[in-house]
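Participant: These are the structures in question, set out in turn.
Every number here is computed from the coordinates shown, using simple stated rules; none is lab data. All values derive from a computational prediction rather than experimental measurement. Cβ atoms are built from the backbone, for glycine too; each structure is taken alone.
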Structure I
Amino acid sequence: MSQPDPERLGGLAWTIRTQGAMTKSERRGLLREIIKGQGEYVAGRLKLLTGRTSAAAKALEASAFTPPDSVFARQAEEAALEQSSAVIGHGYRTWVFGSGLAALDKVELDPELFYVSSLLHDHGVDSVVKGQDFAIRSAERAARCASEAGVDAARSDMVGDAITVHPTAGATVEKDGALGVYVGAGAAYDLIGLRAPDLSKKFRTDVIEAYPRAGAAKAFKALVAAESKAVPLGRFAQLHRCGFNQLIQLAPHRPL
């Protein structure tokens, strides 16, 4: 499969060039995808009430996913410790939830690149910069890890692209690549419960016990609000206007 166009909405080159500010046309397109996602969210929450879980999901264990043993992975783990506790936990949960969803969808992920992308996808969100999308700073930190680990530029850019595209509603594997799609899927699973019924209750419980989420909702509501104010034409701002923080508060995971 060819690499995603770096100049597409959310791509690494697009994000750096625009600093995350969307045009009117891009905002309209993203709004359509957000509305579509909201419909999927409602359907998922209704399904969650039934308690039905597929046989494949029941057979999937969170313990099946283990951190890769590589210099790049260890560099990412050290960089992740620079984040607030809420962001650290979210990064690890994103990794396991995203890995589980990809396994159910029968989509293959590069274990090392997905791990690094997940742990550092929100690295830049703790300290907002007016007029600059947080994902740029996240990608830059991941790139430094790649350089320190001796990772080649192509693989480094794959991580950067996955990080910058992850907040883009409507991203697809065909257009945007598996790494970014499942970082976004894992993050949305963790923060708002999008696709919550697709993984078993035991899987969810095991992940949250391993990487506790107490206080995550309060922390991320503040982070999303701050990022939205700093980059009013950005993707987080669009999500925020569409009720993302309300969905964080309504997430089915406990504790919030």
Structure II
Amino acid sequence: MTATAASGATTTVSNLSTRGLTKVFGGVRAVDGADVTFHEGKINALIGPNGSGKTTFFNCVTGMIKPDSGTVTFKDRDITGKAPHAIAHAGIGRSFQLCRIFPRMSVLDNVLVAVRRTGIRSLLAPARTEAEVTKARQLLVRVGIDHLENAEARDLSYGQQKLLELAGVLMGDPDTIMLDEPAGGVNPSLIGRIGSLVQELNAEGTTFLIVEHNMDLVMSLSHHVIVFDRGRPIAEGTPDIVQSDPRVLEAYLGV
């Protein structure tokens, strides 16, 4: 059973949910029958102790791995087990715990790669269009690394690489963005920049689902928090409610 926000709370709208989602690795139930509902238009956080199944859950939702059972529904459409590119095209963008960038490519080219075309049309089309280059540059301005567009991605700080990865995600115009530990290994000033970007984009209508261990960031950003332990949610609600839930204290502190 999950703990919900205070009774009488307004009804929320879901744009992404799972029912009975399960993934087993060698007898270990990394995700164990998880029923999760994320709130549309909100900043949702997924937190929990190390090994609680958060990243495996993300990977099942985004098609990186196939669940053994259960369903994933996005905007009333079953996307369970779909290929990652199909899920991205449906409107879900994601970043990774460890940045996935092309280290020897320029910053600008890294953003442009996010919209590379596939199929026979790609053989007839130019490698990049003027509109795509303009959009990529605008996104670099937005995330604050436009002055580095000609630098090789490997020369960026880790925080700057996180911003670069986010710019690539934004090239696909997703309405839902899943961020896996966006603050991990990032210096405090850039954590602040990432947090501000999330708030700005959310104010413009983007739904966020964030896995994060930085509790200060989670509690300052999130509208809705879901706590995982042993592969399934044990509590959910506003940051204030979750922080006072005894099941959360037990999962994190063993109290």
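Participant: Taking 2.2 as the value of distance in nm of label points 7 Å out along Cα→Cβ at positions 50 and 106 derived from one of the structures shown (I, II), identify that structure.
Facilitator: I
Participant: Please state which of the structures I, II yields -10000 when helix-only ellipticity at 222 nm (-39500 (n - 2.57) for each DSSP H run of 4 or more, over all residues; to 500) is computed from it.
Facilitator: II
Participant: One of I, II was used to calculate distance in nm of label points 7 Å out along Cα→Cβ at positions 82 and 114, giving 1.9; which?
Facilitator: So the calculation was done on II.
Participant: From I, II, which structure was Cα Rg over 2.2 N^0.38 Å = 0.92 calculated on?
Facilitator: Checking each candidate, the match is I.
Participant: When distance in nm of label points 7 Å out along Cα→Cβ at positions 42 and 66 is calculated for each of the structures I, II, which structure yields the highest value?
Facilitator: I
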